[in-house]
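What follows is a set of structures for review.
Coordinate-derived values only; no laboratory data. Note that the structure is a prediction, hence the values are computed from the model and not measured. Cβ atoms are built from the backbone, for glycine too; each structure is taken alone.
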Structure 1
Amino acid sequence: MSVDDGVRKLKSEADEPGWEVDPDDDWGLAVIATVGRQLRLRREAVGMRAADFGIAVGYGEDLVYKIEGGKRIPRPEYLDKADEVLDAGGLIAAMKDDVAKVRYPKKVRDLANLEARAVELQLYDPLNIHGLLQTPEYARGLLLMRRPAYTQDDVERMVAGRVARQSVFEKDPVPEISFVLEEWTLRRPLGGRVLLRNQLEHLLEVGRLRNVELQVMPMSREEHAGIDGGIEVLKFGDGSAVGRSPVVANGRPVTERKQLHILELRYGIIRAQALTPRESTALIEQLLGET
């Protein structure tokens with residue numbers, strides 16, 4: 001492969017959806033502008049032209065200018081290579097964490113911050129497999145079905161956000177997490193049977209974690225306390241909590257004790273009506289065998 005072919009390939013990869021800066025995200029815009037300015041100042045300090053720098057890191061000159069101008073989110077490997085080429089001693093590479101967060105929509109970042117602080121999570125979604133449980137491929141399939149359609153850029157940004165939120169399973173100490181899933185969401189082959197099969201396998205894997213309780217609400221139940229919508233209750237180490245449900249405060253987050261009590265009461269009844277974790281695992285294994 002020639003050098004020109006390599007540059008064209010990297011340029012194409014850099015132009016993939018999901019690496020544009022969200023124009024409504026003030027913090028994200030500020031981060032990317034700061035990173036871009038630091039890259040430009042460092043490059044100029046060593047006397048390197050943008051075109052030469054682009055060749056050194058494997059990017060086209062136009063993308064170098066986009067990144068330095070705060071118009072494009074640099075990939076992690078771009079920052080690593082830039083740190084090496086500019087002899088920055090790790091200062092540029094150290095920006096990767098903040099840059100990675102910019103890829104996620106602001107509301108996803110806010111939710112992820114709450115989930116990361118929580119010591120207990122109670123989660124019920126009546127319409128889909130919960131986002132914290134979705135594989136990237138399954139999440140992408142669901143997002144591509146939305147109408148009116150999301151842009152490809154929005155889809156990739158939201159998939160990245162969902163995947164990033166799943167770091168909650170790797171916290172130390174780990175939080176206690178409870179999920180209630182609807183059986184029909186485990187049967188419907190949204191995105192195709194291959195995606196569903198991989199998703200069911202992932203559910204079994206997550207369900208084996210000691211801090212996770214995964215229950216399924218069977219379709220055969222004649223009574224269901226969750227018919228009014230989903231429930232999220234997050235509890236924190238200081239004793240405070242935040243909850244959300246479509247039937248409480250019009251879906252806005254609530255922290256008032258009376259409203260939280262209503263959500264926890266409903267969630268407790270839903271869990272009691274659902275299959276036990278052991279029964280739920282057996283059902284998911286059965287569905288996996290049928291898929």
Structure 2
Amino acid sequence: MRKKKSWQSRAILNLLLGIGALTMIVPFLWMVVTSLKSPAELAQFPPTLWPQEWRWSNYSEALRAAPFHLYFRNSLLISVGHTVMTLTLASMAGYALARIPFKGRELIFMSFVAMLMIPTYTKIVPQFLIVKFMPLFGGNDLLGQGGIGWLNSWWALIIPGGLSASAIFLFRQFYLSLPKELEEAARLDGLGEFRIFAQIYTPLIKPAVATVGLLTFQESWNNFLWPLLVTTRDDLRVIQVGLAVFQQLESTSWHYLMAGTTLATIPMVLLFLFCQRYFVEGFTHAGIK
């Protein structure tokens with residue numbers, strides 16, 4: 001009787017998970033299918049499920065509509081820059097908050113937790129003003145007046161997104177979960193604080209590194225508002241801003257927009273597939289302590 005109930009519970013759970021997975025994947029499949037239709041077919045009602053004519057040329061035509069090779073390059077450089085900076089700085093901060101006793105440590109940590117509660121878009125205006133009035137950049141004087149600061153530069157695209165409170169929080173949780181005996185043994189062997197951090201503890205938290213790296217890369221790759229605010233030069237446009245070329249006031253080229261969006265999604269899908277095991281493990285163990 002128990003085995004029968006257990007089998008029924010697993011069947012119901014698998015059914016619910018299957019429905020959830022189908023719900024998540026249907027929008028992505030619809031995007032891909034739409035990218036292969038002609039404008040005339042997209043205007044039909046009711047809409048067709050599969051393309052009557054598979055127009056693979058939509059992808060090449062979409063790439064020729066704007067310098068998307070430049071947009072992809074910019075997005076890749078910014079995303080990699082944000083990821084490297086976040087992994088480096090956040091891991092150091094997380095280690096310090098978890099393993100190094102100092103006065104005010106808990107207060108600093110609670111400040112980071114409080115930062116997690118602040119909506120992202122409420123920080124846009126202060127960040128923009130800091131970037132615009134950055135002293136000694138973009139024609140600004142020592143008081144940040146007279147020029148444009150970091151606007152229309154790589155500084156504005158990379159530096160503000162180089163660290164996040166959520167990354168520090170995740171690293172701290174992982175460093176707390178490691179045994180203190182490793183640290184004590186390393187000190188007996190004469191290792192300094194930085195070598196303990198870099199050679200002993202950090203190699204043991206690959207799930208945290210993969211989780212933070214993937215989240216940071218994904219957030220940076222999909223960022224639209226900030227690059228739109230701080231840049232007007234076409235050579236600094238990112239892929240998400242570049243896709244707006246297909247959206248006009250009069251009409252939207254849905255077949256090109258979906259083709260470009262599909263191409264912009266592929267890097268994130270591949271990255272998640274490669275890091276999936278560490279990513280899931282990272283979120284599973286993030287709240288150990």
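Looking across 1, 2, the calculation of mean count of other Cβ atoms within 10 Å over residues 40-47 that yields 13.6 traces back to 1.
The value 17 for relative contact order in percent (Cα under 8 Å, 6 or more apart) was derived from one model only; which of 1, 2 is it? Answer by label: 1.
Could you tell me which structure in 1, 2 was used to calculate volume of the Cα convex hull per residue in Å³ as 213? This value belongs to structure 2.
Which of 1, 2 yields 2.1 for distance in nm of label points 7 Å out along Cα→Cβ at positions 80 and 104, as computed? For distance in nm of label points 7 Å out along Cα→Cβ at positions 80 and 104, the value 2.1 is produced by structure 1. Given -16000 as the derived value for helix-only ellipticity at 222 nm (-39500 (n - 2.57) for each DSSP H run of 4 or more, over all residues; to 500), which of the supplied structures 1, 2 does it correspond to? Of the options listed, only 1 reproduces it.
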